[in-house]
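Just so you know, all these numbers are worked out from the coordinates, no wet-lab data involved. Computed from a predicted model, the values in this text were never measured in an experiment. Cβ atoms are built from the backbone, for glycine too; each structure is taken alone.
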Structure I
Amino acid sequence: MEIEFKRAGYGYTLTAKANGASIEDDAEERIYPKDGSGKIIRTERDVCTKTMDCMVRALDDMFYYREKPYEASELVKRIFDKLPREYIKPLLDSLNEDYGDDESED
């Protein structure tokens, strides 16, 4: 199976190919911010949340069912970089509680 995500001139696409079949999904979401008078300022493009959610669920399942360790620290860093600021401290605290060194046990 081959999965490709790319940005073409018209937007983002996600393509999956397997066994001679190909599926392409428009993975772009358009955002129309407005000024105080309600006039559209500009059109912004982003990756569609629905597509992101679908890929995250698939990746989550793959990690859940994988038996062997898998080094994905760069992926974790990239995802962490996209977290809204209000989630960072609670997540760090949780990770430290679950995986940090507890010096008091020595």
Structure II
Amino acid sequence: METKVFQLLNNEIELQNKNGVSKLYVNGDTDTVRYITTDIDGSHHQYYESDIHPSKLTDKQRQEVLHYCLSSFNSEELVNYNDLFMHNEYVSELNLPNNYTLTD
């Protein structure tokens, strides 16, 4: 079975359901963007998948995500992996995959 590699995306992110900060890792190798969060010390892993890739958002969805994350943005602004995760509407928590590696 292939090992999925998750790259560090944000080393200090505040999550809605947790006190303190977490680390956010991403794997965007496919149309499904996959995320893993950990406590700042690397413990307590949680796994998430997006329902849609940022590049596949409709203009309305893109504006919704950007408004939530940035409040002020220009019409050419793109949604990145971090924005999509923070918006949280298109992301679901699932069971951790069997084979994965976290990298900085």
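The table for this structure:
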{"read-out": "Label whose coordinates, when helix-only ellipticity at 222 nm (-39500 (n - 2.57) for each DSSP H run of 4 or more, over all residues; to 500) is calculated, return -12500 (choices I, II)", "value": "I"}
{"read-out": "Origin of the derived value 30 (relative contact order in percent (Cα under 8 Å, 6 or more apart); candidates I, II)", "value": "II"}
{"read-out": "When distance in nm of label points 7 Å out along Cα→Cβ at positions 26 and 90 is computed for each of I, II, the largest belongs to", "value": "I"}
{"read-out": "Structure (I, II) behind the derived value 106 of volume of the Cα convex hull per residue in Å³", "value": "II"}
